[in-house]
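Alright, structures below, take your time with them.
Just so you know, all these numbers are worked out from the coordinates, no wet-lab data involved. Keep in mind that what you see is a predicted model, and the values were worked out from it rather than measured. Cβ atoms are built from the backbone, for glycine too; each structure is taken alone.
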Structure P
Amino acid sequence: MSQGGSYVKFWGVRGSIAAPGPQTLRYGGNTSCLEVRCDGKLVILDGGTGLRPFGAELVKNGPVDADILFTHTHFDHISGVPFFKPMFLPGNAFRLRAGHLLPEHTLKEVLCELMMAPLFPIPIDVMGANVRFVDFKCGEAFELDCGVGVQTCPLNHPNGATGYRLSMDGRSLCYVTDTEHVDGALDENILALIEGADYFVYDSNYTAEEYPTYRGWGHSTWQAGADLADAAGVKTFVIFHHDPSHDDSFMDKVAAEAEVRRPGTIVAREGMALPL
């Protein structure tokens with residue numbers, strides 16, 4: 001896809017911890033990171049390990065100006081930040097946003113601690129780009145500097161998390177991870193966020209059969225995501241945040257079952273791009 005087009009590209013689709021290796025080659029082993037382009041303008045969703053290879057690609061194409069939206073700050077969603085090359089280079093500009101930390105913490109505080117000795121040898125202050133940290137309260141709506149409209153909602157996850165709806169040129173992308181459903185009920189916050197969306201990317205860490213073992217861990221199932229997609233009239237449902245134990249063969253089975261349950265459902269793969 002060209003730099004001037006509008007699309008979403010998946011640089012990391014895995015949850016909890018990166019799972020590289022021969023058993024995850026087709027779906028990918030990097031953790032959460034999405035590139036969203038709207039007529040060339042760049043929004044990044046989450047900074048998991050997929051942010052590192054994305055950064056290596058970005059530096060090939062000159063100055064970078066982007067907004068980075070974090071669902072939350074568990075390690076699998078921020079561990080790529082210290083290895084994101086464009087943020088270390090003068091001439092680049094980033095606005096980093098999170099909606100789950102106030103009033104106890106700020107995003108800058110959390111990322112500074114991530115890159116603090118003895119956890120990491122290089123402090124965040126050495127970053128050469130113009131980096132601005134913005135904390136908001138989950139549930140707020142706002143417009144990014146690039147003109148993309150953003151709606152948010154709270155998610156059911158330990159320590160909090162934020163769901164996002166990005167609106168651009170009459171198209172919409174909803175990014176809803178990490179969150180846990182309630183058996184027998186649909187999350188009204190999520191339903192309101194995703195109503196009529198073109199794409200709905202959802203935390204499908206477990207299957208319905210696995211879920212009872214992990215109840216309370218803060219993650220959902222692809223079946224619960226399909227129910228939400230149906231109820232909200234979503235056009236395309238995207239299964240995301242694959243468990244590190246789910247290898248390519250397992251994900252093939254999920255894809256086949258999901259196609260029967262909701263035809264047209266997509267299982268996210270690293271490197272996959274969808275038009276917006």
Structure Q
Amino acid sequence: MENGYERRGYLLEDFRLFHLKDRQLAPIDFHYHTFHKIIVFLGGKGCYAIEGRRYALSAGDLLFVPQGCIHRPEIAAEQEYERIVLYIRPGYLRELGGDTCDLETCFERSRETLQFVAHPQIQKSNIYRLLRELEHAPENEGFGSELLTKSLFLRLMIELTCAMLADAMTYIPSGSDPQVDEMVRFLNEHLTLEVRVDDLAQHLHLSKYYLMRRFKETTGYTVHQYLLSKRLMLAREMIGTGASAMQACYSCGFGEYSAFSRAYRKQFGASPRKHR
């Protein structure tokens with residue numbers, strides 16, 4: 001896309017689990033989702049790129065991909081790629097947890113710390129067992145099957161959150177560039193403000209042209225594309241929770257409504273007012 005990254009995948013349920021195996025994965029462009037995603041890497045050889053960081057994966061690694069984070073798998077062409085993928089509607093986690101139990105903790109912490117891959121000794125943990133039970137739960141069509149599936153999902157999210165809060169997960173270091181990490185942090189902290197590349201370069205004490213080239217080389221997208229996509233996703237979330245299209249436009253850093261509306265329609269295939 002010219003102005004931003006492609007939104008891929010659609011989630012019509014509150015959550016959905018897939019067990020996928022590809023003998024040869026075709027190259028995938030950088031993209032994002034409007035839902036959270038958890039991936040358990042089971043087999044293959046390659047890396048996963050999330051928000052400018054790249055992780056060499058090992059069997060059992062647990063990936064947290066928060067809503068709106070730009071990512072892609074980079075799996076060797078000759079390798080079979082096996083994984084369990086769990087898609088989750090963010091609003092559903094908030095509905096389940098209420099005000100006292102934040103079930104989005106895993107995703108919030110990953111986004112704040114730029115740490116997206118953990119190794120919780122998954123083969124020995126309840127997390128792996130619950131994932132397997134959740135995978136096979138739809139096979140049971142007896143009394144209370146739907147409720148049982150929901151309870152398994154809730155137990156899984158509580159188990160993951162408790163493991164994270166208890167520091168029972170070892171986060172995997174990435175092949176990251178500290179300068180690019182700081183750029184990503186700065187852009188996310190100033191997402192709704194006017195941000196110029198000159199401001200970013202001055203903050204990091206870097207040449208503007210070096211910064212632009214380095215960001216593009218490391219993340220796969222330009223500073224402008226990154227900001228535009230993130231602002232549009234934030235606006236979409238605001239509209240989904242009841243804000244007017246006009247409120248979302250100016251709250252998310254856009255200078256004029258017509259430009260916002262065009263970019264929104266191009267990104268999501270519908271006008272802001274229609275989404276509301």
Ranking P, Q by mean count of other Cβ atoms within 10 Å over residues 13-20, the structure that comes out highest: P
Read-out helix-only ellipticity at 222 nm (-39500 (n - 2.57) for each DSSP H run of 4 or more, over all residues; to 500), computed value -13500, structure in P, Q: Q
Computed 145 for volume of the Cα convex hull per residue in Å³ - originating structure among P, Q: Q
For 0.20 (FRET efficiency 1/(1 + (r/R0)^6) of positions 157 and 253 (r between Cβ atoms, R0 = 25 Å, to 0.05), calculated) the corresponding structure among P, Q: Q
